[in-house]
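Next up, some structures in structure tokens.
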Structure I
Amino acid sequence: MNCSEARLSICDACERLRNEAGPRANKTVFKAMLKEIRRREDMYNDGSQVAYVIRVCLLLLFGIIIIIIIIIIIIIIIIITQLV
């Protein structure tokens, strides 16, 4: 903490440690979904990859939406805690 700071905050070393030790997103669900999509593509035996690409794009879009919702929730929590 710096003496000139107006409020208490976490030091840089503690923040880095928290980032390194923090929980990671579990992506096994997405990996399993992609494997299932690939398996179904292989069953068509026509060499087409269009359905796979579309499904992957939808999966990524779903993931981005989830991340945006989490960020909004975190922002709301930060705002509420600063008001208290």
Structure II
Amino acid sequence: MEKQTEAQKIAAIIREIRRREGLTQQQLGDAADVRQEGIARMEGGEYLQNLDILNRIVTGAGYELRIVASKKSAQIETTL
């Protein structure tokens, strides 16, 4: 089994959020001020947008973007 790229992991999260909220790609794009084609490309895992646009997409679906960095060997997670 192939290892997922970071773009593919983010794509799965965006798809899941959009589906949970019952939004089409067009509706999410309108809410985030991003073209539907951009949403489709990101959901396809072929394109990773910058964090500003990713934040707009997540916020447009009614969620908050959080980035957590944690050391692999540590048991304590640090939220930035």
Structure III
Amino acid sequence: MVMVTCPSVNIIQGLTSIYRWEGKSRQDAEVLLVIKTRRIRLLALIRRVKALHPYSIPEVIALQVAGGSASYLAWVNDSIVLN
């Protein structure tokens, strides 16, 4: 992952996903990435995930941060290169 787009990534292993794909129920082991970025970098991040991911439709969702440690949020903001 290009770290200028996301200064921090949590990798959560050992998950099982249950979903429907092509009309069938599926169950697979997966890894969840919690990636921190800014809204302005979201499209670049989505493009990068799609380019690297083996699935044709990888799960990429964005959640808005309602609050948090001011110093941590400032670090995330300051760590992202915008150009």
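Laboratory data are not the source of any read-out in this text; all were calculated from the coordinates shown. The model shown is predicted, which means the values in this text are computed figures rather than measured ones.
Work out which structure the value 68, 26, 17 belongs to, where Cα extents along the principal axes in Å was derived from one of I, II, III.
I
When helix-only ellipticity at 222 nm (-39500 (n - 2.57) for each DSSP H run of 4 or more, over all residues; to 500) is computed for each of I, II, III, which one produces -15000?
Here the read-out was taken from II.
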